[in-house]
Structure P
Amino acid sequence: MSVSQALQRTVLVAAAIVLLAGADWTRFRGPNGSGVSDEKPLPLRWSTSDGLLWKTALPGFGSSSPIVLGEKVFLTCYGGYGLNRTDPGKIEELQRHVLCVDAKTGRIVWDKVQKAEGREREYQSFITQHGYASSTPTTDGQRLYVFFGRAGVFAYNLDGDVLWKASVGDGIHDWGSAASPILYKYLLIVNASVESKSLVALDKATGKEVWRAEGSNRSWSTPAIVDLPDGKQELVLSVQGKVLGFDPATGKKLWECDGIPDYVCPSVLAHEGVVYVTAGRKPMSVAVRAGGRGDVTQHNRLWQITKGSKVPTPVFCEGRLYWVDQTGMATCVDATSGETVYSRRLEIRGAGDKAYASLVLGDGKLYCVTRQDGTIVLAVGPEFKELARNDLGDESIANATPAIDHGRLFLRSDRFLYCLGK
């Protein structure tokens with residue numbers, strides 16, 4: 001083999017490794033929080049007898065989403081307390097589980113338990129909707145990072161050993177904690193709005209605090225790293241009343257824009273330097289061009305509309321935003337203008353809110369996981385089209401956003417983890 005052939009082969013192998021690594025779904029809503037996968041084919045229809053590769057009973061409840069690294073699935077759940085509304089048990093017996101599951105077989109490889117320390121919000125009010133394990137883990141391929149609210153941030157190795165623990169505040173809220181951690185270079189960034197009204201960056205190797213930015217008010221939103229046209233990056237967070245832009249390396253606030261005048265749950269979505277935020281009991285969505293300085297409301301706010309989603313996060317595809325909100329309203333808007341492309345109410349069974357999971361997109365399909373009525377598959381495009389409805393036949397509640405990896409869908413309910421594919 002010649003030197004040039006050897007170099008060419010090395011480049012091809014390296015490219016293949018990068019492609020395989022890119023297929024992993026290693027954080028909430030996948031690559032950079034987009035909720036979009038380029039994998040195909042992906043399943044359209046499934047049932048308990050067709051397309052269900054495996055189903056694994058979980059040792060507790062939870063609303064966090066699964067993530068996938070190679071053939072390992074990681075997720076969290078809780079037990080010991082808060083599993084029954086009429087008889088929740090003793091709060092001092094609350095414990096959280098961090099699980100590693102074999103992606104091929106569904107076998108639980110390891111289950112690490114963290115006992116709750118100090119006060120936690122009692123199992124009542126809105127926290128009964130999602131419980132005590134709602135933040136999705138993330139991984140850099142070497143460590144697994146998990147956020148359990150006031151109980152702290154934990155780093156594990158991939159064998160389940162705790163490497164460090166850090167506190168980002170000790171506040172609690174009637175609605176619990178839910179924002180998911182994200183990675184930026186050597187930093188792990190956590191929206192600790194409930195715990196300390198702060199955005200906190202930790203050294204991912206040691207857990208030591210690197211910077212802290214104040215002003216995260218009434219926000220259960222996961223922030224986003226936004227790529228700018230000049231190659232730079234910003235960290236953007238949606239909070240009550242504001243959209244905030246930061247230098248992700250230092251935590252310095254760079255800009256702010258008028259945002260949603262209510263508490264915020266959906267994550268920040270970004271595409272080509274434009275940030276999209278949505279939330280509110282009175283629905284609202286806002287588009288902002290990142291990269292400004294100071295108050296950019298007058299100059300960088302591109303549009304604002306009175307449509308939006310209180311809990312689920314939208315996805316972006318081919319110049320359009322798609323979401324299914326908590327009431328079951330499927331909406332598509334033009335991302336450039338904010339004009340409505342379509343809005344259609346889905347027929348979804350079950351009492352109360354219909355959907356908390358965010359849409360994920362792959363192979364031309366939008367997957368909408370409902371709380372009590374299975375998964376609805378919609379077509380991508382300017383015309384509303386329902387492609388399929390899928391039910392796995394149990395009575396569990398599904399709040400978690402699915403993961404897509406190597407042609408498979410990983411769905412999680414409060415009782416089971418499912419793997420769907422061929």
Structure Q
Amino acid sequence: MADRQKPIATTARALGLFGFFMLAAVILPRALGASAKKPAMAKSYFVYVGTYTRESSKGIYGYRFDPATGKFTSTGLAAEVENPAFLASDPTHRFLYAVSEIGNDGRSHGAVSSFAIDPKTGSLKFLNKVDSGGGGACHLTLDHTGKILFVANYGSGNVASFAINPDGSIGEQTGFDQHSGSGPNAERQDGPHAHAVVLSPDNRFLFVPDLGTDQIRIYRIDAAKRSFTPNDPAYVSVTPGLGPRHFLFGRSGKFAYVVCEMKSSVVAFSYDPVKGSLTPIQTISTLPPSYRGIDNSAEIGIDPSGRFLYASNRGHDSIAVFGIDADKGTLTRVQVAPSLGMIPRNFAVDPTGKYLLVGNQISNQMVVFAIDPAKGTLKPAGQTLDLNSPVAILFVPAG
């Protein structure tokens with residue numbers, strides 16, 4: 001300790017008292033380690049849940065989440081909107097966006113709606129709604145500047161971009177790309193089915209898994225035009241018939257993962273941030289070896305520490321838990337936990353990494369699980385929330 005104090009004292013004399021404190025403000029947080037770099041957690045969160053409105057649900061429902069107790073409290077209907085199958089907020093968490101999953105029959109288009117978030121109550125104020133650019137809008141995201149909105153249209157197999165106005169409303173369509181191709185499953189893969197839009201950590205690339213073509217399309221983002229163009233390479237393929245659905249990056253940004261719906265598996269990739277290219281390094285099942293029934297995997301997520309990955313199974317009705325090798329990016333399955341309901345289409349890990357909330361679509365409830373901080377495994381936390389057809393979950397910091 002004495003040896004460390006000598007250079008500090010010398011630096012203080014050289015810089016003067018003011019200069020020393022300015023330098024300490026830069027050095028000390030680094031010396032304290034990773035704990036000093038973690039972003040401050042909000043005291044509470046708004047949780048928005050999108051539902052299929054085919055029966056008695058009316059749209060987006062709200063909850064308050066207390067990270068200190070792990071409790072969720074209903075705040076009721078937040079916004080009436082048809083089939084809000086996926087939700088996203090802007091980087092400042094002032095606005096919320098929802099796709100309306102309609103038009104999968106090819107006879108009509110989906111829609112995208114925008115809302116302003118009241119920072120005190122969490123209530124949503126409708127701003128506007130636009131055509132999604134294709135049928136069956138199923139996923140959306142905003143770029144890191146909050147100025148571009150990307151939408152995946154499952155039914156028509158395309159991706160579109162939109163400008164975001166200063167007031168948070170959705171502006172003109174700025175980009176569009178129609179996928180083509182098919183896969184070996186004639187029933188499920190007769191044509192393209194874009195299923196998600198995901199940004200690279202540096203906001204330079206857009207990745208779009210396509211269930212119908214067994215590809216992940218890769219685009220370069222044009223920030224000036226608020227649009228996108230095909231990258232080189234323009235895609236990476238997975239094993240035919242896997243049906244890639246949702247995609248994300250690991251916390252380090254060196255690896256990426258896609259959950260494949262049709263063969264219930266996760267494919268891990270190494271990532272080249274210069275080229276925007278993906279190289280497959282592993283394919284692993286989300287199911288226990290003994291299971292022989294029908295299953296369609298749906299959602300994928302990573303905890304805030306970046307050590308654990310989760311994937312949902314619809315049919316087996318479970319959440320698969322994987323440990324992530326930080327150096328290799330590969331996965332090891334450590335648990336397949338029952339979702340305690342039917343058809344877990346969506347789930348979300350809370351921002352503190354202590355809880356995982358699962359939306360069981362067919363059994364009409366959400367179940368709260370506690371996450372073991374050392375193993376990443378799940379156990380019921382003792383709270384179940386009744387809600388018809390929950391299919392999308394979004395945490396937003398409360399003001």
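Overview of results
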{"item": "Highest-scoring label, criterion being relative contact order in percent (Cα under 8 Å, 6 or more apart), among P, Q", "result": "P"}
{"item": "Read-out FRET efficiency 1/(1 + (r/R0)^6) of positions 89 and 305 (r between Cβ atoms, R0 = 35 Å, to 0.05), computed value 0.20, structure in P, Q", "result": "P"}
{"item": "Test item: distance in nm of label points 7 Å out along Cα→Cβ at positions 193 and 281 calculated as 1.5, pick one of P, Q", "result": "P"}
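A short reminder: the numbers here are calculations on the coordinates, not readings from a lab. In this text the structure is predicted, and so the values were computed from the model without any measurement. Cβ atoms are built from the backbone, for glycine too; each structure is taken alone.
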